[in-house]
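Structures incoming, each one as structure tokens.
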Structure P
Amino acid sequence: MSDFSVTLPADILRAVAIACSAEETRYYLQGVSVEPDGATSHLVATDGHRLMVARVEAIIPGEKFIIPADAIARALKGHKAPGIELARRGDAWQLGDTLFRPIDGSFPAWHRVMPDLTSKGELAQFDSGYLESFRKAAALIGGRASHPHLHHCGASPALVTFWGRDNIFGLCMPRRSDDARDVAALRFLIDGMTRKATDAAARVAAE
């Protein structure tokens, strides 16, 4: 790979890095994959449950590489500027003032898990902690994008978009649940609770 120096948007890098894995056995997911694509590049992170993808204006020569999550955390700690420099000069890699070595591993082809946007009426359950992480990512982006939108895609991964932004999105993978119920069972639950509340309100009104 040739030497280069580019400026990445710090808020986008912070937001994408939220999806990095902390699982030691999946070391190749413990960072953000930088994937050159001509005049732009993609920043990608996933822990197998969440995925974040952003497109940035950055011309980077060569093949994709992975910036370790701990290097990103060190580089962005206390960083106030809107951009942060990513550079390679010889064998030295640097993000801001932080030197790092790319993770020696193969990052998965994230485009293979893109969802079918047709819900097909199926149900899926999502971990509330993962949903909260997308809210945190949205807050880092700021502006009107601070409110993420989850687009239910049936049993497929749910697409997460950020208001007014067409250069970043997320996926939230559905989880297995011991309490998985079909639509009829959930309708019975909702109708039963609603009926009890209505009956209680009617009794109070009659007293």
Structure Q
Amino acid sequence: MRQHCLALAFLGSFLVNAAAFAAAPLDNIPLVWKPTSVFSEMGTLDLSGAVITTKIRFEPLADTRQDPARVAENREKAQVRPMTTSTDVAVFVTDHLKSTVRSAGLNVVDGDADITVSGDIRKFFVTEDSTYNGEISLMIHVKDRSGKELWSGVVNGDATRWGRSYKAENYFEVMSDMILRAAFNMLSSDGFHAALAKP
């Protein structure tokens, strides 16, 4: 009888702790780079001539979103469960946009450059319903050495994937993939290509 009571007590404690763990809010979670996509899956890029020889420097992006810490939310239930981050989203996006463009073969430098790329983060958010859906929107400016603007335009990126409910790892994957898509879309832009050929 005593063993039966202990077993029930243990089970009850386990269920309470499991429920509490499952409902743990994703507050102030550091972002992790965790892409599941690669450029080769997104299409063909024309990376030749001035596109790969022009020296490009990326300036830090400015985060113009109203709530910089809020990066995602789960809407599967009536009570929306948000995800907030302790990471500086502007730094996170800038660093990975820059490294992605460099890995694609462009001449990205940290010092003297032919052109500079700067911009604003207007949207960076993942909404989870039946799937994880992420969107990023950047206003990008390309300027020459004198500061003259050669091109500006909105660059968007999105990503969708399935995953277990309200899991940081799934949010990380979608966030990473939507930055990759934004980088691909920027490199696919005729205006961006033309700007690289002007210096």
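The numbers here are math on the coordinates, done by the rules we state, and not lab data. Note that the structure is a prediction, hence the values are computed from the model and not measured.
Can you spot which of P, Q the value 24 was calculated from, given it is relative contact order in percent (Cα under 8 Å, 6 or more apart)?
Q
Taking helix-only ellipticity at 222 nm (-39500 (n - 2.57) for each DSSP H run of 4 or more, over all residues; to 500) from the coordinates of each of P, Q, which one would give -11000?
The read-out was computed on structure Q.
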